[in-house]
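Read the figures in this text as sums done on the coordinates, not as results from a lab. All values reported here derive from a predicted model rather than from experimental measurement. Cβ atoms are built from the backbone, for glycine too; each structure is taken alone.
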Structure 1
Amino acid sequence: MKGMARSFVFWPGIDSKIEGVAKACSDCARNAHEPQKYRSHHWEYPKSPWERVHIDYAGPVARKMLLIIVDAYSKWLEVKTTSSTTTPATIVILEELFATYRAPVTIVSDNGPQFTATEFKTFLQGNGVKYHKLIAPYHPATNGQAERCVQTVKGALKTMATTPGSLQHNLNEFLCQYRKAPHATTGQSPAQLFLGRTIRTRLDLVRLDETSVKITQKQQAIANSTFREFQPKQKVYFMSGNPRMDK
């Protein structure tokens, strides 16, 4: 939110104002995740977009399952709705993505039956995927790219009070904003790294003229600590622990 706002307007204290708006959102608080645990697993950063993709199923959400596909280089996110999570249904979705973006070099997935089936292995080999990495059983953090995106997508759709009738609309709205916003890891938007350009949305109407966007080549290489610090008397949310109360 802060990155997108600063690309259009600025005034002193803009970051704190935006943080205040986000922290005051009761719907966001009810659906917030627990603080992130420390993750020690490390993947080598890819050299180009769509070189390594992480995939995972999420749901059900509004009576549909979601296949989450995230590009490890640009953090570009694809979310496909489906009524079935079988191997043939998964192959149909990936065929469409491969036709659009080409086949990646490496695919990372969990050990779900649709990903470990012989039919799926044959499909990947036939399309030129060199490596299929399966995460360590009972250790989902090794597929952290997809795991985090699953939480992000499900949280956003839940906060938007998504119904079966509004699922695709809400998903499109979320993906548009997600792909345009600067990513915390790369410092750039997924669209800029994946497409080589920014996505134009209605927010761009506030611009008086088109300006070129400077591309930062240096990627953030140092992992940020997941531990948070608080100040005395600072207001915070905490989990109630009571199933009969709001989270």
Structure 2
Amino acid sequence: MKIDGNTILITGGGSGIGEALAHRFHDLGNTVIIAGRRLSALERAADGRANMHTMQLDVESEESISDFAKRLLDEYPKVNILLNNAGIMRFEALAERRDLNDAEATVTTNLLGPIRLTNALIDHFVRQSDAAIINVSSGLAFVPLSVAPTYSATKAAMHSYTIAMREALKGRVEVIELAPPAVQTAIMPGQESRPGFLPLDEFADEVMELFAKQPTPSEILVKGVHFQRFAEAEGRFEGALQALHERVVKAGGD
């Protein structure tokens, strides 16, 4: 993937991983559009950056995505990279009957959102030179977290969907998966400073080093996610599953 001279759309770009990567891609000379629900967060993230733009987008709404895609292509017809980053995470108790609103919202945001947005833009992307689609999954796609089962499942689905998309678009659009480990962001309360989680700046720096490799890896995997990504292949899945659960429970996430 070319890492400069692009026009890049990043969903969930107003905070966390999306914001950090938006700043780094912008620093390399790319035009960056950050999209999300909260305009105030987007404006704060883009403040002082002349070639960073903001657009509101509700990834839970099919109508919002369709309208957004039309506005995006009208305003930024050179967009050639999509980074599907927007996501939510909720803890859930599987051992008792519960309200499924959180689970359903997680599926809509984390899985249907990127599928719908990519679908709305795919006819444009297959006509662009140096086009790329980057889907953010998670280490939890490979070793799930028992207290965040729907989040883990949506990320596993995005891993599978990305593999299929890569095959379907071979030679036309580069398709890359970015699978973060546990990173210090605000996706869950208290996670911004949780000990043992990878500091956001360190994560973003390592990610950009991987993006700069030629050819770009089909999976962007910082060292901290290898424990989960290769657990099954290395015959240590059950141990990794238990270790992950104990780590989160100890941190107060049950």
**Complete:** Value 24, 62, 14 of P(r) over Cα pairs in 10 Å bins from 0, in percent, for residues 80-127 alone was derived from the coordinates of, among 1, 2, structure 1
**Identity of the structure behind -9500 (criterion: helix-only ellipticity at 222 nm (-39500 (n - 2.57) for each DSSP H run of 4 or more, over all residues; to 500), calculated), options 1, 2** = 1
**Complete:** Comparing distance in nm of label points 7 Å out along Cα→Cβ at positions 88 and 184 across structures 1, 2, the largest value goes to 1
**Asked** Here Kirkwood radius over Cα pairs in Å was calculated and came to 20.1; which of the structures 1, 2 was it taken from?
**Response** 1
